[in-house]
Structure 1
Amino acid sequence: MSRDGVTIFLGGDVMTGRGIDQIQKHPSDPNLCEAWARSALEYLDLAEQKNGAIPRSVDPGYIWGDALGALDEAGPAVRIINLETAVTDRGDPWPNKGIHYRMHPDNLDSITIAKIDCCVLANNHILDWSLPGLVQTLNSLEEVGLVGVGAGNDVTAAEAPLVIDVPGGRRVVILALGMASSGIPETWAAETGRSGVAFSRTLSSAEVDSVAARVATVASPGDLVVASIHWGPNWGYQVSSSHWRFARALIDRAGVHLVHGHSSHHLLGMEVYRGRLILYGCGDLVNDYEGIRGHEDYRPDLGFLYLVTVDPTAGQLLQLELVPVRRRRFRLALASAEERNWLKTTLTHAGKPMGTSIEATGEGRLFLRW
């Protein structure tokens, strides 16, 4: 909680399966069902070839590196990430799916160490190990005190918003939905009597009404409402016109104050619409992609910790601080001056059509301007 508003930390995709899981104290069976890799250890080898040796059996905070101190210094009232991996040691790989992420349940201390309040689960990897894997994921999160949103044992549970109390008598309401454009199979949609994710089949007016109805079931005047959406392709700066229309409609008609978009492997431009923040793509925060070639121009090794400060009365954006970080040897570090400048230039260009830019202070801090 800042002096003038409620500060929320938003993270992009946290992909702690595969290579990341292998360096933890309790690695899963490394065997994979991918066409291009048969063992998760191959991703570890790629990363080491690029950036040097990576320790094994690491402490829970290793993957977060400098991010832990930056988050504690900022002191956000709520911490939200998109947890893009199944947390399971059982289940069969979902058939005809190219990639299957999983983290061993005993490695969940790598998430709790970051004091995460909400794990968004409506994404395209949460059912990689089929329904038994999802059920164990939900149970494993609950056992360590982590709360998920966007997946559940039936459609009612999957679509239910999460309510978090914050200092000052305020509440943050979080709801999540995933879309086919991010690679979520439609067969993953939760239904009556069947586990799955909160799945949005269209970006229609009816879907906006559905979100509004979900918000109305729990939200009260003065609550801050976050819509966390897994949508869009992995690469490319172009934001779909259907995405910006849907995001704006959520603000206009569904009572949403903040749109937390993710799925893109790199950072996308940002918009402030009617004083409310829309993050179209937060990029990956944690992954095992070091050494994988093909998209270096996007600098996917760079990311942000999004520290969003919102007026708790009107829901208007007061400040967005962007803490730039770099992934190397499967660990986050604060970005260098050159990397901060690249992010500033690139995200200013990406945000220009939306009326936003990135400003750097003398201390090397980055903020959104609109």
Structure 2
Amino acid sequence: MNHCKKIHYKVYTTKSADFEDMVDSLLQQLPKDDVILRLIFFGSPKDNEQYILRRSLLLKKISDYFDDRQPAVSYVSQPPLNAGLTLEVHSYETEVNDVVNFRRSDDLSYVLLTNEEGSYMYAGGFHGENIQDNIAKQSKEAFQKIERLLRKEGFPINSIVRQWNYIEQITKNSKEGQNYQGFNNARGNFYSLGNWSKGYPAATGIGASLGGILIDLDAVVFTSPYCYVTPIDNKLQVAAHSYSSEVLKKAGEKNSTPKFERAKSITFGDDRFIYISGTAAIRGEQTLTGVGLKRQLQVTLENISQLIGNSELRMLRVYLKEKSFYEEAHELMEQYQLNIPISYMQADVCREELLIEIEGIAEGNRSILS
């Protein structure tokens, strides 16, 4: 059984309660038979002081629960729209040839998985040193931590296949420029250290109410000739890394385009596993404005359909600009009868006029995706 058949994605929720009680409730729901690779908690701290305190408490609980088998852990300041606290779990069904190692770097836990197909890294929680610093500085420091980790484990920078970027007040402008553009500049500088001939990572750049900068990533180095990574373009959209200056915001001395692919497929023999980047109602490089939530949602799913073809969705994460959009969005999503884990969070999208963004995971046969 290849890698994409053995990796599992689940979403767990709990009602609003004391933060510690909510964390305990979610940990009790974890799958017992799989190896846990990544835990992402989505919550609603009231300010950055509380965010830091809750993050510390959360990491202590994870340490106590897992001991020396800690997965990658992130605490994202995005209010769940159908829960007090939401937990997304990435887990793995091991077989005899799988070797799993749990390690730490810069006081962050990560997981290395090795088998006959290659080596995989699941890492996260990368942040800046001071949450009060501007986003550009925090981003630079987070990427420095990532660089140290990749170098330590012998993974080249271009081995990153999926990246999640959570940016506090993503569209805010200050004297340093727009937060998202400041992050993009730092990412561009980091990526300049690598060769991206096989495409940039799939990625999501999404807003967070608090928490400064937070970065998670998956990376892979294959040893099997039957396994490889391929970027996927959407013929209805301009590639984000090719955006014109018209859609970029000034930050510092330069404007770097968002360095990511619309999706990234990983081939395992006859099967493909697809990372779907954060996707929104953009055609060409322009946003569909003035059309309302329903139409933006439809166009977003049409864009995702273009990326995955006849493959099947396995999980989606829905980001909504306003909490009041939840009931309508949930009702619209239910009409698609997807029968997969779907989580809903309130978050600003990278353009002010966007009301919704969706990301996910899909799986399919190579022949139907070609």
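Quick note: the coordinates plus some simple rules give every number you see, no bench work behind them. It should be emphasised that the depicted structure is a prediction, and the values quoted were computed from it without experimental measurement. Cβ atoms are built from the backbone, for glycine too; each structure is taken alone.
Which structure, out of 1, 2, was Cα extents along the principal axes in Å derived from, given a value of 54, 50, 37? Derived from the structure labelled 1.
For structures 1, 2, which has the highest computed value of mean count of other Cβ atoms within 10 Å over residues 60-67?
Working: 1: 19.8; 2: 13.9.
Comparing 1, 2, the top value of mean count of other Cβ atoms within 10 Å over residues 60-67 belongs to 1.
Ranked by distance in nm of label points 7 Å out along Cα→Cβ at positions 44 and 340, structures 1, 2 are topped by 1, which has the highest value.
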